[in-house]
Structure P
Amino acid sequence: MKAVVQRVTKASVTVNEKVVGNIGEGLMILLGVAETDEQSDADWLAQKITNLRIFSDEEGKMNKSVLDIDGQILVVSQFTLIADYAKGNRPAFIKAAKPEKAIPLYKYFNLKVSTLINKSVETGIFGADMDVSICNQGPVTIVLDTITKQ
């Protein structure tokens, strides 16, 4: 799994001109599921993200997690994160999980994050053409990959 995690003051996702997910201060997560991913990857990633200390403390240092600030989380599926761009200029997506595997792992990840932060997680609609609006604070953007655990 790959995740692009952004510290936001607000974020939303719209499908067919209807807002389907909306948060205030917290984390916007773009999540890509690879064919080789398992629940253990979702567990590691959810734990890592919810404990990332990327929010400012009283001294302006990044010392607080989304848990510490009681923030919200919006997760949007994004298979393009699993792009293979080694050959040519057109990315290939053959390493991205097919929907029958990706959807359950995406839902599992969202449930795991929801449990860890003790509140519901806002989401997009898997496989839909979505418009994502992000007000990245900082800007702070972290990329995590379960293959390298970085």
Structure Q
Amino acid sequence: MAKYNITEKKVHEPAYRNLVSETMMKELEEKIINIIKVQKRYKDKHYSAKLLAEDIGTNTRYLSAVINVRFNANYTSFVNKFRIENAKQLLADKRYQDLTMEDISDMVGFSNRQSFYASFYKFEGTTPRDYKIKVMAGIIKD
């Protein structure tokens, strides 16, 4: 008596994720962390997934697979996470209190204020300005 023929949507994992061996995934993961976090390439607003793939000696499909599997994110979200963490440090530091949000945005690698605000809100649930006010008032401990 069912009126609609409803079937469960099957989740398909991209085939290329299975092409990266566990050994290669671990090796690429370490290289990605080294370049993005340790070398702070996240601060370079022109540093793309393609450039990162070239720097670690792989292709963008493998890079994407590793970032998806190991960090549960896409390239942009992965890089923006480091940018936001850096921005939070700058916003909480009294030495940088006179900088504008555009200055902070630029220093951490965002190409414009709008993407900075959108990413900050996505990760922190508040705007950079409100975060700074709360940190300076002692409401948030960084």
Structure R
Amino acid sequence: MMHTEFTVVEGDFANAGKASSEIKKTLKQLNIDNQKIKKIVVAVYEAEVNAIAHAYGGTIFVDLDEEKICVLIKDKGPGIPDIARAMEKGFSTASAKVREMGFGAGMGLPNIKNNVDELDIQTEVGVGTEIKMIVNFNS
């Protein structure tokens, strides 16, 4: 079992993708199937950008073994008032500034859901959000 953590800084779009890139390198070294790697990288990147754009920073926890990767993103932020609505393609609460940078298209959560085997979202308005995603290597 391997455990890694990454810190996500609010508004730090220059480093968006740093965690997903590091995870990709590790999975390639372990000879994980390229299709699985692509799914994991897309899901982690989307969650990473969400924490940068919508929250006040957070932490990404990665647990990896021979069978699966489990990624937990915990942020401190406004929370998600309506998860069902947030899961709709194109729905976004991103600021105009975030949209000007090319983010905030409302595809983050739908893209995460489409690329993982298991997804669990726990959120509390005014406290923050935890997104747990699992990708199985042997399915």
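Please treat every number below as a calculation from the coordinates, not as lab data. Computed from a predicted structure; not experimentally measured. Cβ atoms are built from the backbone, for glycine too; each structure is taken alone.
From which structure (P, Q, R) was log10 I(q)/I(0) by the Debye sum over Cα atoms at q = 0.19, 0.28 Å⁻¹, for residues 53-108 alone calculated, if the value obtained is -0.83, -1.13?
R
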Requested in this report: Assign the value 14.6, calculated as mean count of other Cβ atoms within 10 Å over residues 45-52, to the correct structure from P, Q, R.
Outcome: Q
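Relative contact order in percent (Cα under 8 Å, 6 or more apart) computed as 20: which structure among P, Q, R?
Considering all the candidates, the number was obtained from Q.
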Query raised in the report: Here helix-only ellipticity at 222 nm (-39500 (n - 2.57) for each DSSP H run of 4 or more, over all residues; to 500) has been calculated and equals -17000, so which of P, Q, R was it run on?
Result: Q
